[in-house]
Every structure is written in structure tokens, then in C-alpha cells.
Structure P
Amino acid sequence: MHFPRMAIEAESPEELGYDRLTFNLTESSLRDRSIGDLGVDLSSLVLCYTDHRGHPGLRDLVARRAGPGFAADDVLLTAGAAAALFTLAVTLLERGDHMIVLRPNYATNIDTPRILGCEVDALDLKFEDGFQIDLDRLAAKVRPTTRLISLTQPHNPTGVSFPEQALRAIVAMAERVGAHVLIDETYRDMSFIPRTPIGASLGERVVSVASLSKSYGVPGIRLGWALSRDAGLMQRLLSAKEQIGICGSVVDEAIGHAVYAGADAWLETAGAGLREAFAGVKAWMQREPLLEWVEPTGGCVCFPRIRQGAGVDPARFYTALNEAGAYVGPGHWFEQPDSHFRLGYGWPTAEELAGGLEAISAALRA
């Protein structure tokens, strides 16, 4: 089985070198935190194998925050949301299966099923529709052989959110053909509007995936999870996890437990900074005539595009931007034209964000 490198990873800032970036607006998370920031003492931690499902205390916290009707056994901890997405794909899909995925999307949600030999049917979200899901177009794609419908909520890379009514309609479509619904909810804790119910609460064939990487600023500990009330599926996911790596890192899970135990206080503090950063981006977009966007309602990224007829050559734009030490995520990371780009506003400092936005405006005019 051949796994080609995803452009979003091959061209990532960690591959390019952080020392080369003055204004890093590619990151899709909040600012990275240190062990010192967390105040975690690991001196007495025994470096043993841990519970194969993951730290019981952390799984219990995830279940409690998910709401009534969930228990720790409905949670499987994984090495980041990326591992949860991969494990779900190899568990639910086989060669020749049909699956539907929103596009644009995080590359692994599209690439892994392709590599498995599935028929991947993309439902393209349109700028002109506010990147909302066209339920009629989606319903027309559902087949008896459909095994999975893959969503992100709030959506990556646009930051838009889908209404509860639409999510319930999609779950009903999937249930009619015996398919599962994957809802990647990594940005759920960064919503600017009232949140929809957690995806896994909408039906037993719905799987929610999330992580501590984005909203909690600790991507380095590689900790995410899958959440579902489908006991049979959770057992299959556990079996796949054991084949891949037996269990998680006892170090990562101990740190993750401490981080998630302080979720409420962290999200209140981080949320204030995120809203301030978003207000700055919104004000800049209002005075930047060469760009247009669908205003996000959650997350810490947006997906503006160069206005048609603006006379801007995308290739020259990226060259000028990178020469200024600024970096955004080009559209091809998400199988979209490079007139689009993902802009992350949760990771940079206020000064870096302001400087990066100025560099984008200057590059557009270069």
C-alpha cells in the first residue's frame, strides 16, 4: 500500500522551518503551550503500558463533556485526531466501498479512503452558498453501497458551522443505507455561535472525533479520540488500535488528563484572545477590496479568496508573500484553486497577526 505525502504536511511550517517564518498564519490551532504553562509534575509517573482504550480518567472527562448518555467506554483515545480518522477509515471501509466527503477538507479525510481503494465521492461546498451543505445534492450521492459520510463541524478550512437540522437530515440519509457518519469536531470548543449537539448524540451510527491539538494548544502530545455509542464499532476500533500501536503514550495521556481537567478555565481565557484576533481579521477583511470570504462562525481559521477580476496572479502572490517571511495555507492543500487560502488567526501573537495581514495586503498588490 502506497501512501503519497499530503501537500498540507510536505509544505507545513515545521517542514519549511519555523526560523524562516516571520508571520506564520498557516497554523490551524491556538498558540502552543509548554509543560511549564501547564504546571504538570510527571516525576512519579511510571512509564508502563496503559489501558488500551486510554486513560480512564480522561475518557470519563470526555464522556461527561459530551453530555448525558455517554460513558467512558464510548471513548477511544488515539494519537491525535489524525489517528482516529485513519483508524476509522481502515475499520469502516474496504476496497470498492462508496463514501461521501465534504470538500474542501483536511486531506487525510479524502486521501486515506482513496488509498484503501474506495470510491470517494466529494460533495463540493460552494463559496456562493456560504459553504453550506446542499442536502439535495448530498441525497443524490447516497447509494446502497455508501458506507461513510464524512463531515467536519465547525468546518475546516472555512470555519462555517452547519445547522442541527442539516446534521440530523444527513444522519437520517446514512441510517437508511446502513452507513456511518463521521463528524470531525476538533473545533467544537471554539464556536462563536451556540453549538449544535455533539455529533455522536444524533444517532448510534455517528462517530465524533476531536483532539486536544487545536482548541487546547498542545498538539505535541498527540492526543485525540473517537466517541460513539455503537459498542460493536468501538470494539472494532480498539482492535485496530491494538494492531497499530497497542496503546497510547502514558506520558501524553497524563498530560492530556491534566489539560482537559482544566478545560473550562482555559477555554474562557483562550476564547477571549481568539475573539479579539477574529475581530482584527474581520476588520481587515472589511477594508481589503482584493479579497472576499464567507465569515466563519467557529474555529480559528478562515478561507478567503482573491476576488475574481482583481488582476492578482496567485502564483506571484504566494512568491511575494513568502519573500516577506509570511505564510498561509494555499488552496491546493484542500484540492481547491490557489486563489483560496487558509488563514489561521488563533496561533500568532497579536503583533504577528497584524504584521501577517499587512504582508498579505502588500503581496496582493505586488
Structure Q
Amino acid sequence: MALVVFVLAAILMLAQGLQKTLVETGSSDNALVIRRSSESEVQSGVERYQASIVETDPAVTIGKDGKRLLAKEIVVLITLPKRGTNAPSNVTIRGITEESLKLRPQVKLIKGRMPRPGSAEIVTGGSVAKRFNGADIGESLRFGTRDWTVVGVFDAGTTGFNSEIWGDAEQLMQAFRRPVYSSVLFKLRDPGDFEALKNRVEKDPRLTLEIKRETQYYEDQSKMMAKFLRILGISLTTIFSLGAIIGAMITMYAAVANRIGEIGTLRALGFQRASILIAFLLESLLLGLAGGVAGLLCASLMQFVSISTVNFQTFSELEFTFSLNGEIVYIALIFSLIMGFVGGVLPAIRASRMNIVDALRES
């Protein structure tokens, strides 16, 4: 039972960790504009004149320096070899502007410096620098028909930005021959006016764009992968639980066989059949609960493990950690109690139906 609960909790933690990483990537104060019907920034294309129209909207916050807190960015995928194995994997390249860092305060430069505008310089997320060849500070990467020098490494905490490479947007657009932006990101002057802004942008006949809160966008990016992991976890757990239930049933049948004399004595003293039934069911439920707690304790240690996988929505590699929350604890414990109940109900019924005389004779 403990092993079954461990598998269930671990896979649910995996899905929760993926979702948490992507949701924390965004900010509820930021709005993201992409092409209508695009599933991600990689598939999106925002024309320059459309980006200019969005930039002049009164909902965009103006900073203390008088500039609008808005970034026109480009997002593309490239393939890089991993350190040690040289196995290829997709990595997200993000073309940024001067305002990009102001819109993402969770991103901190930990080594080197930011790339100079107009140069073939890049900075890499801590996860990328650690896992891919040529991605650490002082090294160089070749993509988009150019050689790019890594001049810095940044840390974005547990967010998805840690798995990205950043460079100057205009230089990356030239290198990849992209005439349009992938997205427009800006800080909302008043987050409460988002719905009015959404209607204004999406109903403008000059635009073929849609707008989402940044948190909602990244939550949508995690849904497909998280759903797959949850279905996988429930399917595997259901199969494994059959073995655990059979084991619990054998254990409880053995307990009944070893206590035939006790059962007969209790019945002779006046205990009702229902009392015998409840006693054995409670024992089985306690065994299930003990297995659930043991499985959860082991699963909680997985929070110290980081893994990387390809996000089905963006096809780029993403590093994240297992995440345990109250909902997963509740589901795991309820599942362990269900296993205990199903495994103990038949032995308990057998014990409660024993004839007093037969039970005392067999003892």
C-alpha cells in the first residue's frame, strides 16, 4: 500500500510541480499579446504596426523614466546537445528588449552581465548553463547562422525562464529572418481593467490578436502535460492497487483465521455481528492509513529532486521540481483508506458471520 501511495503521490507531485513552475513564470500584473488562435509564443506572429497600436493603449503602465513598461519579444526553438551525453534537446531562445527585465523582477543576473543591444551576445538561464554544451559564461553557441557569446547567467528561481536563453530581440530577428515579433508583454496600469482592455484589443478590426494575463497564458501552457501526467498516474496506481488490495485481503483473512477463538468468545459475551464487522474493518482501515502515511513521507522527499522534460505544448525542454500540496496529501490518504476498506471488507464479513459454537470448537 505504501508503494502504491508513493507512486500516486509522486506522479501527482510531478504534475503539480510542472504547473507551479509555469504559473509562477508569469505575473498577474502583466498582459501578454499573441496572434489570435496561437497556442504559444513560438507559433505566434505580431506585426510591427500591430505592436505599435498595442503600445499606445492607455492600459500600458508608464515607468518613472517616462518609458512604457512594454517589451516586444521574439521566441524561437533551437536544438542543443546536452553536456555529457550530447543528446539533442529543444531550448527556447527569447529575444528581449530593455524593458524585459523590468517586467520580470524574479529574474536575477548571477554571473557576468546582460547582452549589449545590437550585439551577438546572449545570457542563459541557470538550468541551461548547467545542462547544455557551450551555454555557460565565456562559451559560445552557434545558431541562426551566427556565433553567439555567452556573457552572463541568470537565475529565475523555480520559473520556466530558467530554461531559456535571452539575447537582443532585433539581432535575433535578423539571425532567424523573422520579420515579426512573437509577442508583446506589458505591465497593466490597473489590473482591474483587464477585461475592458481585452475587449478593446480583440475587437479592434486592425488587429488579429488576443490578450491574456501572463499567469493565465503560462497556466494554459501546462494543462496538456499536467493532464497527461495525472491520467498516467491514476492509471498506473489503479493497476498497482489491485495487488495491494489482494495483499491486504490475504493479511486480513489470516488475521481472521488466527482469531477464531477470540471471535467466538466475543460473540458468546454478547457482542453483535456488527461490532465484529466494524472491528475488523477499522483494523484494515488503519493498515491502509499507515501505508498511506509511509508512502507520503517517502514521496515528500522527492521535493528535493529536479527533473527536466519536454513540454508537449511548446516542445521545449523545461526543468522543474516535484511539488507537494494539501490536495495531493488528501487524495493519497483517501486512496489508501479505500484500498484498506476494499481489502478488509470481505474478511470482516466472514468474521462477523461465524457461528458461535463453530468458532469456539475450532479454537
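Where a number appears in this text, it was derived from the coordinates with a stated rule and is not lab data. In this text the structure is predicted, and so the values were computed from the model without any measurement. Cβ atoms are built from the backbone, for glycine too; each structure is taken alone.
Looking at distance in nm of label points 7 Å out along Cα→Cβ at positions 13 and 285 for structures P, Q, the greatest value goes to Q. Among candidates P, Q, the computation of mean count of other Cβ atoms within 10 Å over residues 53-60 that gave 15.9 used structure Q.
In this comparison of P, Q, the computed figure 28.9, 95 for Rg and Dmax of the Cα atoms in Å is attributed to Q. If distance in nm of label points 7 Å out along Cα→Cβ at positions 133 and 277 comes out at 2.7 when worked out from the coordinates, which of P, Q was used? The read-out was computed on structure P.
Source structure of the calculated read-out (helix-only ellipticity at 222 nm (-39500 (n - 2.57) for each DSSP H run of 4 or more, over all residues; to 500), -11500) within P, Q: P.
For which of P, Q does percent of Cα pairs over 21 Å apart, for residues 141-212 alone, calculated from the coordinates, equal 21? This figure was derived from P.
Each of P, Q could give FRET efficiency 1/(1 + (r/R0)^6) of positions 189 and 349 (r between Cβ atoms, R0 = 25 Å, to 0.05), but the derived value 0.75 comes from P.
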